[in-house]
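*Asks:* Please find the structures below.
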Structure I
Amino acid sequence: MLNMRLAEQPAPAGSRDVDQLVGWLLDTLEFVRRSGDEWTGEGIHSPIHRILCEHMLANPGNGWDAQTLGDELGLSPTAIQYQLSKLNECGLTAAVNRDGWRVHHLRNGSLSNAVEIMAAEARLVLDQRLRSLEGWMTESETRMSSVSEKKDDAPFHIQIRGRAPLIKGQDEMDAFLLDLGLLGDRVRRPTDGSAPLGRLIFEHLLIAHTPLSLDEALENWGTTRPRLTRTLDRFRAAGLAERVPRLDRLPVTLWSALQAQHNRRGGDWLMKKGGLSRIDEKIAKKVVKSLGSGSFNVAACEKIFATVPSNDLMLLLNLLGGKLPIGWRLCGAKANQVCERVLAKSDRTFRRIKRVAETLEKVM
């Protein structure tokens, strides 16, 4: 069954060094994830790196069993079999039975062919798994009302695993989150039997019409800010979610900053150095007058600044030393929009893998 990881890496543009290209390929597919996997013999590369470079890429039409590779690399057949199983699970290699041994080989006799098959299969599995969103996700145009000028993008990172039979106590959403690696490597299940944090956040994002801030997440689920951020960023790295400014909180945040700076430095400072000079003079004077009379509240702040563009208000908030909260939301009003974004990111990564595979075949 397909089981692979994609961790987007900067493309090795122009490189024709075999070790560097193979290293990039292994990093992108996350074959070497711990320092303990590094090759500690006379060479400097991991066993899986040497299996590819010295055997499969050097003789792409041949096959190897664990005993033969173990003798040449100085490792036990069991250790070699573990490395080979990772190549098989991701779809780069296949195996046939010959004379009592499992003989492993690049699929269809070349790296570029193997990558092409792997990419097609992985994309199909990912597409099928993402279709589950159609039954879970609430359609909402309001969700996408806040637009950030600065595109929020994180390096793509996702696991793609085929659907396996459910285990006891598991439902389709649990399987979905596990198969896409959205619960992390170590799933924390509360002792009271409730759902893990990743599922609780995912359920909220599916039906939310506004972005979820860390303050709201803390209020809902407790725990710590770093843990909440890591959980939310896993959805962001997988292309399912994105970060945007909480523009709906802008009046409250701006009111708090203006009130604090007026109490500390006064109206003259606000007009000259506090940023009010950057907006319409009539509006600025209304703000200072309202602050001076003690009638400046959140409602008054929202009314006075109603005609000022949100970008100007965010600049004013920055000059006042305030900070607009960031929220996380699903990256589409509809399920198909979210699916398209995730698939586009996976396609981009697979295109890079294909280019590297073609380059390796030319330089080997």
Structure II
Amino acid sequence: MKRVAVIPGDGIGPEVVAEAVRTLEVLRSSHDVQLELVHFDWGAEKFLKEGVGLPAGALEMLSEEFHAILAGAFGDPRVASNQHAEEILLGMRRGLDLYINLRPVRLLDARLTPLRNRTVTDIDFVVFRENTEGAYCGAGGFLKKGTDDEIATQEELNTRLGVERIIVAAFEYAGAQGRKRVTMADKSNVQRFGGDLWQRVFKEVAARYPEVEANHQYVDAMAMFMVLDPAQYDVIVSNNLFGDILTDLGAAIQGGLGLAASGNIHPGRVSLFEPVHGSAPPLAGKGVANPIGAILTSAMMVEYLGYPAASQAIEAAVRGAVSQNETTQDLGGTLSTKQAGDAIISRLG
């Protein structure tokens, strides 16, 4: 039995996570998926009432008692500082050392992409984004803040350990999944020091995997080629900042953020799975949020937990619903959030 912590969060999070949970419950009977789902109320409401974001001892509890975490979204205009979201989401990512942000970019139906004359085989790759350091490490500060002479510094930190383990993860994934190519994106022609470390480590790691082609592109060129020729990509690996930008572009060419799933992973440890669309407060409670991102995220999670057939069944059900336009309005359909969930779940039985 695998134990999963379910944290619906804020905004549309509870609505889309509810559909993911319903999907998981069906898999118990249809695919013998053995899960125990434990719900937690961490989010803006708890923070506003109790001043608690990530409760004391939560990281230890998650590490010792759970195999995975399924989260919704965090962010609420009533918490202007977004302090609770940072405590919960970044607290789990950093505190659990979830160094892999894994983002599939997979086109479910040709009509969904804004790119002309692209098929589902043209857009099918994954991005490995380093998730714990880089430009998002929080290092930096101000000098003479609020004056005409103000200086702001924002530092990027790259460690040998951090760079090597994300690159190794990308090559290991390529080998295990039959992917032929790993492409690294950086800006080493300008960011000479961090870029030099990434370049050296990439070449060293690539030499250990001669069966996988290794190539490199500057990130600005990759952004262009991802639009012009996405079929060239199998596995992309990049740092925290560039990976963040590239994955949102990837979501756009696959049909939008409402379809985008992600995993924050440390292999062999409790890992966090979340759709990436954000809490979207204006849409909350209206029944219009797209649940596909959350449902595909649950598919990633069950694969991580050792149920690949169940994961494939979820994706096949999603593809079937999308092909029949049984979707929410953002994808051109007419269904509510729950009805879109029903359309997918009905295909799992």
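*Asks:* For which of the structures I, II does the calculation of mean count of other Cβ atoms within 10 Å over residues 114-121 return 11.9? Working shown, then result.
*Replies:* Working: I: 18.6; II: 11.9.
Answer by label: II.
*Asks:* I would also like to ask the following. Once volume of the Cα convex hull per residue in Å³ is calculated for all of I, II, which comes out largest?
*Replies:* Details: I: 188; II: 152.
Largest value of volume of the Cα convex hull per residue in Å³: I.
*Asks:* Same structure, new question: Taking FRET efficiency 1/(1 + (r/R0)^6) of positions 106 and 314 (r between Cβ atoms, R0 = 30 Å, to 0.05) as the quantity of interest, name the structure among I, II where it is greatest. Walk me through the numbers before you get to the answer.
*Replies:* Working: I: 0.05; II: 1.00.
Sorting by FRET efficiency 1/(1 + (r/R0)^6) of positions 106 and 314 (r between Cβ atoms, R0 = 30 Å, to 0.05) in descending order puts II first.
*Asks:* Of structures I, II, which gives 0.15 when FRET efficiency 1/(1 + (r/R0)^6) of positions 74 and 170 (r between Cβ atoms, R0 = 30 Å, to 0.05) is computed from the coordinates?
*Replies:* Working: I: 0.15; II: 0.65.
Derived from the structure labelled I.
*Asks:* Assign the value -12000, calculated as helix-only ellipticity at 222 nm (-39500 (n - 2.57) for each DSSP H run of 4 or more, over all residues; to 500), to the correct structure from I, II.
*Replies:* Details: I: -15500; II: -12000.
Answer by label: II.
*Asks:* Taking mean count of other Cβ atoms within 10 Å over residues 50-57 for each of I, II, which is largest? If you can, show how the numbers build up before the last one.
*Replies:* Values: I: 20.4; II: 13.1.
Structure I gives the largest value of mean count of other Cβ atoms within 10 Å over residues 50-57 among I, II.
*Asks:* Among the shown structures I, II, from which was the value 4.4 of distance in nm of label points 7 Å out along Cα→Cβ at positions 146 and 202 calculated?
*Replies:* Details: I: 2.3; II: 4.4.
Here the read-out was taken from II.
*Asks:* Identify the structure, out of I, II, from whose coordinates distance in nm of label points 7 Å out along Cα→Cβ at positions 26 and 218 was calculated to give 4.8. Please report the intermediate quantities before stating the final value.
*Replies:* Details: I: 4.2; II: 4.8.
The value was obtained from structure II.
*Asks:* Can you rank I, II by mean count of other Cβ atoms within 10 Å over residues 98-105 and just name the one with the largest value?
*Replies:* Working: I: 14.4; II: 22.6.
The structure with the largest value is II.
*Asks:* Sticking with this one: So Cα extents along the principal axes in Å, for residues 122-177 alone, computed for just one structure, reads 54, 30, 10; which one of I, II is that? Could you put the intermediate results ahead of the total?
*Replies:* On the way: I: 44, 25, 20; II: 54, 30, 10.
This value belongs to structure II.
Every number here is computed from the coordinates shown, using simple stated rules; none is lab data. All of these numbers come straight from a predicted model, not from anything done at the bench. Cβ atoms are built from the backbone, for glycine too; each structure is taken alone.
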